[in-house]
Structure 1
Amino acid sequence: MIPRKPSRNQSRSQSRSQSEKQTKAYFTDPMALLERLNLTPKEMFFSPEAVEEFRFKVPKAYVNKIQPGKPNDPLLLQVFPVQQELESVPGYIKDPLAEADSLYQPGLLQKYDGRALLLVTPGCAINCRYCFRRHFSYANKSPYDDKGHLWEQLKKNIQLIKQDSTLTEIILSGGDPLSLSDARFAELITLLESVPHLKRLRIHSRFPIVEPERISDELLDILLNSRFQIIMVLHINHAQEIGPDSKAGIEKLRKKQIILLNQSVLLKGVNDNVGILTQLSEKLIENHIIPYYLHMLDHVQGSAHFEVSDSDAIQIHQQLRAVLPGYMLPRLVREVAGEKSKLPVSD
């Protein structure tokens, strides 16, 4: 059974406790991170202005996987704010996927037939500098800044979902849906289970990789006791991200019969190399995760320095096909605003 809904006072207490715990578990000051890694602002091309545009947040568990003294560490490059983010590049805009045009109402998107996406929290496990929602109004907020407004909107959105019997799958996104407390997450599942035509729940999350302690026994029980078929889509760009702590969290999910998929973003300087991507696919399969998508970068303002050209991406994918069995080869895709599905990048 889903755990009982806690009292209002209990929920507030749990939220405060979780907030305090998260504050201690994260780096929110770039200078503190540089000190930890024995690096200088000059070496990293640090930009305070970039932090003002999109706040800096990295879990300590993730920092533990970054190699000290290496400014080009592939994990560090994904999260550190640099001067290039301030450059204005033609074609790079604040809402590259035109998600505002896909809104039923705030927090509910439908791009594809049979599926709808719920934005359930502004909180994220980690602030990746190439995030395509980095300019959304909530991107610089904590989940504890919401004052319950987003939750009330969420209930309205579930009422809309009830009215559309063509929907069979709900995608939980945000932010990161696992930023919710266990009590709040259980309540969300209960609300969604009241919609009879829903069959599957897809959860997009970085938590199992960047803050594996979040995969608690309580969370696992909530997922196990749900009537939904659960699919969890992880976001892993480099094999270095899968440390022993991540493996433990992933194994817990696998033992609960949760389908695990991975989608990566092809990022210049991070994983634009056939050897690196081969290692990633090998590591994913070792941990019972299906390499699902290799995404081209979404052209969000501030991320152009991560771009890999189509021609280079196609060449890398062709080389991957030559060395990997088919089940280990992720599909090379891009998302295009207004299209009814992700589009293959033709080779």
Structure 2
Amino acid sequence: MRAQCVECSQFMRNLEPINSAQTASENALEQIERLQQAVETVIKGKPEAIRLAIVTLIAGGHLLVEDVPGVGKTTLAHALARALDCTFQRIQFTSDLLPSDVIGLSVYNQHSGFFEWKPGPVFANVVLADEINRTTPKTQSALLEAMAERQVTVEGATHDLPSPFIVLATQNPIEHHGTYPLPESQMDRFMLRLRIGYPAAADEERILRDREYSDPLDNLGAVMTAHEVSELQRTVATITVDDSLIQYLMRIVAATRDSEMLDLGVSPRGTLALFRAAQALALTEERTYCIPDDIKRLVVPVFAHRIVVSSRFSSSLRRSEEAEAVLNELLKTVSVPL
């Protein structure tokens, strides 16, 4: 009898990690749904764009929203920022913006006789880099270290950025006047790039009616704290990715590097971005494990801005659309695990 009790106790202890993981997953799902619903009160008819923005957030990445003016790029970033009880800064990127306007600088204090560090707007949990491609490459590069290493180095001194830290950047298509194309090194630091697109007629009518007397953004309150975001990011890392899915992901990456249609394939940073984003997407879909569709669904938003299509295969499509078309063709050639 005693032996049976010991075995039962051992069995219950073995179940504790499983039950704990399930509880964490359930709590995470509730938080994600609250965040999704909050943002949807402002952004109408774009659940997939909102879901991908949340995936980027809980995966610990940075988001680039690229589209024509007026479709809600900045509004999406503002709505996500307001739904989070985190520090927030907006940087309006213009042609005369300087790197010190972004990261900060040391200012001489005449009273103390010493230089004092004055942090720039990048020192916030959520940073909105609005129209990031309207500033010069020199100023764009000020974000490289911040986005990759969550720190800023000025005059030999390193300053850590707050945690969590996410850059929500918007840009107009590079074909528009007054824009500077982001270099490959900058693009590679964004986990996802997405487009919002024009709303359907019914959704646009809802937008008009919702803004008849006030802006829904003014009534949007925080539904998630910085601590909860950090907890979600830790939960994402526990999502199981089977070895067969890792091999599937690696075959897709190899296809981009071997394709004669591309001058530049996906970097190892891009490989890791897809891996982590797939884990985050699985969590938003109420799963503790990834499936092939998670990876297939994210290939274009995670990889399209990292690859460069060869001029020999250029077409009448915009550059971003060319990259998406190539990726969709490559996906057809890669076998999916059963």
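Key figures
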| quantity | calculated |
| --- | --- |
| Identity of the structure behind 22, 12, 7 (criterion: semi-axes √(5λ) of the Cα gyration tensor in Å, for residues 180-219 alone, calculated), options 1, 2 | 1 |
| Entry that produces 0.65 once FRET efficiency 1/(1 + (r/R0)^6) of positions 116 and 172 (r between Cβ atoms, R0 = 41 Å, to 0.05) is calculated, selected from 1, 2 | 2 |
| Identity of the structure behind 3.3 (criterion: distance in nm of label points 7 Å out along Cα→Cβ at positions 244 and 260, calculated), options 1, 2 | 2 |
| Highest-scoring label, criterion being mean count of other Cβ atoms within 10 Å over residues 236-243, among 1, 2 | 1 |
| If semi-axes √(5λ) of the Cα gyration tensor in Å is computed and equals 34, 28, 23, the structure in 1, 2 | 2 |
| Highest-scoring label, criterion being volume of the Cα convex hull per residue in Å³, for residues 44-107 alone, among 1, 2 | 1 |
| Structure responsible for -10000, with helix-only ellipticity at 222 nm (-39500 (n - 2.57) for each DSSP H run of 4 or more, over all residues; to 500) calculated and labels 1, 2 on offer | 1 |
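Computed from the coordinates by the stated procedures, all read-outs in this text should not be read as laboratory data. All values reported here derive from a predicted model rather than from experimental measurement. Cβ atoms are built from the backbone, for glycine too; each structure is taken alone.
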